[in-house]
Structure I
Amino acid sequence: MKRRFRIGLTGGIACGKSTVANLFAALGVTIVDTDLLAREVVAPGSPLLAEIGRHFGPEVLQKDGSLDRAALRARVFANPAERQWLEQLTHPAIRELTDARCESATGPYANSYVIVAIPLLVETAGAKRFDRVLVVDCDPELQLARLQARDGVTSHQAAQILGAQATREQRLAVADDVIQNNGDIAALRDQVEKLHRQYLLSSSQSDGVAT
């Protein structure tokens, strides 16, 4: 059986990736969310969590033994070498689990295509792992306003958050398809439905050789 056709869904923070993923899910499309998988691979009792505890010490663990994400985030963002160590530990496990979830997917369109929501697709050079890359994009001014409203941060803080991500130009450079999220939900739904039809056609014509 050929490997399932995979769409990598990404976009800048506050551009509307989750909304787009939910619209595809409402059509019956399977969504594999790598943010959720990233939590799963470091769940209590997992080998990766034990390794993180040994490396960073007990201060990155909660009293119940689960990961203290805020403490770990503070450690790795203050030290690029530690961040690289953590990524080298977790990213292969996340990729392996992503592959497994894609191939075991069920649902009305699972045999046609699966969408993988992956915020750091560009930052992890992950485009080559997908048959197509879908980028959710919006005007920078609108993105900044949405981020401030959503997270309650100042314009300066929002700019810092955006500056830590891949640039808009870098994301668009790897995109096969782009959804513009500058309007209302009806306009967004129209774009999703059009791409859904396109992906069904593309998957039926694919030989499934991408890895």
Structure II
Amino acid sequence: MALQTLRGLGLLLETDARLPSVASLIAGEPVSGSWWSHAFAQKIFTVLGQFADHRDVMFTKLISGKVTLVHRRLWPEILAIGTARAPWQMKGLSKSARNLLEMIDEQGSLRIDQIVWPKSVTGKPGEAARELEKKLLIHAGQFHTETGAHAKLVESWEAWAYSIGSPVGTMRLEKAMQKMEERVRKLNEQFAAKARLPWL
């Protein structure tokens, strides 16, 4: 059911009190706050894991700074926006975020737990990664290490697109932003929500 909803809407939040989300679809009711304490937490976790492995689903922090699942058909829009390096993306970035972005640009992808962080840079790599994610400057994903621990992989959008065989540069930035704004506007109208995109 969750996959069918994602296919239909193109976007699905991990959790949200108003907009369609994986948590609310599994729970059968709106889930406000953390879904980890919900009675269906294990089922929600399982379904999110299945989505993470699905070839048509990408996770990114698109709507209201929250984890958003994006269907494959909207990837050209995300790639156009993510690779733009527009003023709203670069303005106000901390020194640590800029440092991490440079490292990702040079290497394509990095594991947060393996980064050699310069002593001259304050802030932690994880914090810098979250800052870049909220500006859609990178793709980030969780995976299990050899020891079974969780780790984060951060990638340039170009590296991510190459790894999954998706072309970059197939859509103009203005058109991509327009389409995403229209989609979120319709969701807000349909579900009486106040979702926002990072550039608005």
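Quick notes on this structure:
- FRET efficiency 1/(1 + (r/R0)^6) of positions 3 and 83 (r between Cβ atoms, R0 = 25 Å, to 0.05) from the coordinates reads 0.40; which among I, II: II
- For 19.5 (mean count of other Cβ atoms within 10 Å over residues 27-34, calculated) the corresponding structure among I, II: I
- Structure from which 3.1 was derived, distance in nm of label points 7 Å out along Cα→Cβ at positions 91 and 163, options I, II: II
- For 14.6 (mean count of other Cβ atoms within 10 Å over residues 67-74, calculated) the corresponding structure among I, II: I
- Structure responsible for 38, with relative contact order in percent (Cα under 8 Å, 6 or more apart) calculated and labels I, II on offer: I
- For -13000 (helix-only ellipticity at 222 nm (-39500 (n - 2.57) for each DSSP H run of 4 or more, over all residues; to 500), calculated) the corresponding structure among I, II: II
- Among I, II, which structure scores highest (criterion: mean count of other Cβ atoms within 10 Å over residues 75-82): II
- Read-out FRET efficiency 1/(1 + (r/R0)^6) of positions 35 and 99 (r between Cβ atoms, R0 = 25 Å, to 0.05), computed value 0.15, structure in I, II: II
We did not get these values from a lab; they are worked out from the coordinates using the rules stated. Keep in mind the model is a prediction, meaning the values are calculated, not measured. Cβ atoms are built from the backbone, for glycine too; each structure is taken alone.
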